[in-house]
1. Name the one structure among 1, 2 that helix-only ellipticity at 222 nm (-39500 (n - 2.57) for each DSSP H run of 4 or more, over all residues; to 500) of -7000 was derived from.
2. From which structure (1, 2) was relative contact order in percent (Cα under 8 Å, 6 or more apart) calculated, if the value obtained is 17?
3. For the read-out percent of Cα pairs over 22 Å apart, a value of 43 was computed from one structure; give its label from 1, 2.
4. Check the numbers for FRET efficiency 1/(1 + (r/R0)^6) of positions 146 and 162 (r between Cβ atoms, R0 = 25 Å, to 0.05) across 1, 2 and tell me which is largest.
5. Of the structures labelled 1, 2, one was used to calculate mean count of other Cβ atoms within 10 Å over residues 18-25, giving 15.0. Name it.
6. In terms of distance in nm of label points 7 Å out along Cα→Cβ at positions 90 and 106, which of structures 1, 2 is highest?
7. If FRET efficiency 1/(1 + (r/R0)^6) of positions 26 and 130 (r between Cβ atoms, R0 = 30 Å, to 0.05) computes to 0.00, which of 1, 2 did it come from?
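Laboratory data are not the source of any read-out in this text; all were calculated from the coordinates shown. Since this is a predicted model, take the numbers as computed values, not measurements. Cβ atoms are built from the backbone, for glycine too; each structure is taken alone.
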Structure 1
Amino acid sequence: MTRSRRPRQNRTGFTLIELVIATGLMVLVANITMVALLGLKRVARTHLIQAGETDELRKLFSTFRQDVRGAERVQQRVGGYSSGSKMLVLGWPDRRSVVYYGDQSTLVRVTVTPDRAVPRKYRLPVSDVSFAYDALDAEDSRFVSLALRMDATRSPRTAVCGSALRGRRRTW
């Protein structure tokens, strides 16, 4: 038996194998692009969080410096607040006090007047708050510093700010 050969007609289009290979390549390129875009989104979100933390930290340190510079003294105790390594009580000339302390992963600033206390919480992911004084007794201090440890982002960091009290002059 001999087969007769038919001449092949000119057909346009792709074969099934060519379509399967092209589809597979498109899916592969789409997956690689999606992974890259998700990674960029994660990096952008991290940078946005860090930028927000930095801005909030800048505001906090500015307010802290103003509070310390405007205070006459570090007070030992006001109401239920007392100065120490985890809490700072500043006494102002107008009978007002400003208190700083850490509370459940945030920093709190409380303005205490004779008739009320007004708290303000900073949106900072604080894991530890500590205050340092230049004297053994906080009430004798002329300089106060604040140290914050923040752990919200993948890179934990420590921020430190300090300032001198206006009501205290060094005498030798």
Structure 2
Amino acid sequence: MTSLSASLAAYASGMDRDTPEALFLQKLLAARSATDVLQDYCAIEGETIRVEQMAGDAPPLPPPPLPAPLRQALGVGSEERIAHRRVRLVCAGQVFSEADNWYLADRLTPEMNAALLHGDTPFGRIVAPLNPYRHTLDAAAADAPYFLKVTAILRAENGQPLSAVIELYHRAVLGPA
């Protein structure tokens, strides 16, 4: 793993390592997929993490532009097609996280793109055949009802960038207070 950003290092070093928040962050930093971490926290038998599309105002607002630092981290020019998906990841009716995911649709199969547009499967599961891994760029404390904001790049096994994501993790993922 390459070095962490200064704010991520400061955030992680300032945490008591035994708190639920610190344990969650440690698992997230070590994982290849945030979906896998959230599934581990979805301890209700028979439940799986699923996606709820976040509806915007009517008519729907255009997707937010990909922030310049994330465009640079993805290594894409202005001509590469970038799709956007804004979702909630939910377990048994509890929102665990919200995410803005900018992904490089031309690097995915047509079946993967269709599933992203029309399904309730998390991105990490859809692209699992590419054996992706995460590279966390930043993490910071977030205001309630969240506790953590994470920015990451997801890469295919061959190192090719697939997506950039900004995630907000709800306290619900940590269980009852």
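1. Traced to structure 2.
2. The value was obtained from structure 1.
3. 2
4. Sorting by FRET efficiency 1/(1 + (r/R0)^6) of positions 146 and 162 (r between Cβ atoms, R0 = 25 Å, to 0.05) in descending order puts 1 first.
5. Structure of origin is 2.
6. 2
7. Source structure for this number: 1.
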